[in-house]
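These notes open a run of structures that come right after.
Just so it is clear, none of the values below were taken in a lab; they were calculated from the coordinates. None of the values given here were measured: they were computed from a predicted structure. Cβ atoms are built from the backbone, for glycine too; each structure is taken alone.
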Structure 1
């Protein structure tokens, strides 16, 4: 364990005086566990992240959460969407649950740009480039 002397030590993120302290350097990277309910954090989603915090994870990150309807990667209801303020109560409950266990959580904001779903009738893909993705067409 001597190669990881800082793993369980606190980490300050941000400027001195306004820094956020993370209790350790254990991170659960961004992923979509598939537990959202109607694209919002529900009981199962919150319990999932609470468990990571309870087990000692310092920081966890939600999977990519679209900030505009033009940037959806999926139409499934099991991922989070930041399309309007209706997500705020779920985020509030999620943050409170994780914080109660000593952890921190970060929402990854995203827009899928050129890899957006193209099989949505009437939807125009928004991107920094007019060149379509080689992956999704």
Structure 2
């Protein structure tokens, strides 16, 4: 399925996924969310947004149809590492992809140890993100 993605990350024709794939985007920065929203909606994903880690945990508690989570690490109220730990206690089968702009060596291992299934640094490249999501939902 990833072979129909152009180099800029946009689909060549139509949607990449069947209707109903829901991604929770835990992202407190409006501009980052709008960028992710634009490329994921174009690919055919349904989106929910959490503005902090606590909201992300609450979404998972009440919505049984979330297929994947994009988890910003640096957020107010509850950071992404804490939120990931809580979500994995509730629903360990949901793939979580960590995102952060301020990674330092060793962070990837911290994110994975907390329960994240993958990690993508910011700035996020569209094609790389779509490919990573497809890998985790197929």
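Tell me which structure, out of 1, 2, gives 0.97 once Cα Rg over 2.2 N^0.38 Å is calculated. Mind dumping the intermediate values first?
Values: 1: 1.22; 2: 0.97.
Only structure 2 yields this read-out.
If helix-only ellipticity at 222 nm (-39500 (n - 2.57) for each DSSP H run of 4 or more, over all residues; to 500) comes out at -12000 when worked out from the coordinates, which of 1, 2 was used? Before the final figure, lay out each step's value.
Working: 1: -5500; 2: -12000.
Clearly, the read-out refers to 2.
One of 1, 2 was used to compute Rg and Dmax of the Cα atoms in Å, for residues 17-56 alone, and the answer was 10.2, 29. Which one was it?
2
Given that volume of the Cα convex hull per residue in Å³, for residues 33-112 alone, derived from a single structure, equals 97, which label among 1, 2 identifies that structure? Mind dumping the intermediate values first?
On the way: 1: 72; 2: 97.
Structure of origin is 2.
A value of 1.8 was computed for distance in nm of label points 7 Å out along Cα→Cβ at positions 41 and 97; which of 1, 2 is the source structure? Before the final figure, lay out each step's value.
Details: 1: 0.8; 2: 1.8.
Derived from the structure labelled 2.
Comparing mean count of other Cβ atoms within 10 Å over residues 25-32 across 1, 2, which is largest? Spell out each step's value before the answer.
Values: 1: 14.6; 2: 18.4.
Once mean count of other Cβ atoms within 10 Å over residues 25-32 is tallied for 1, 2, the winner is 2.
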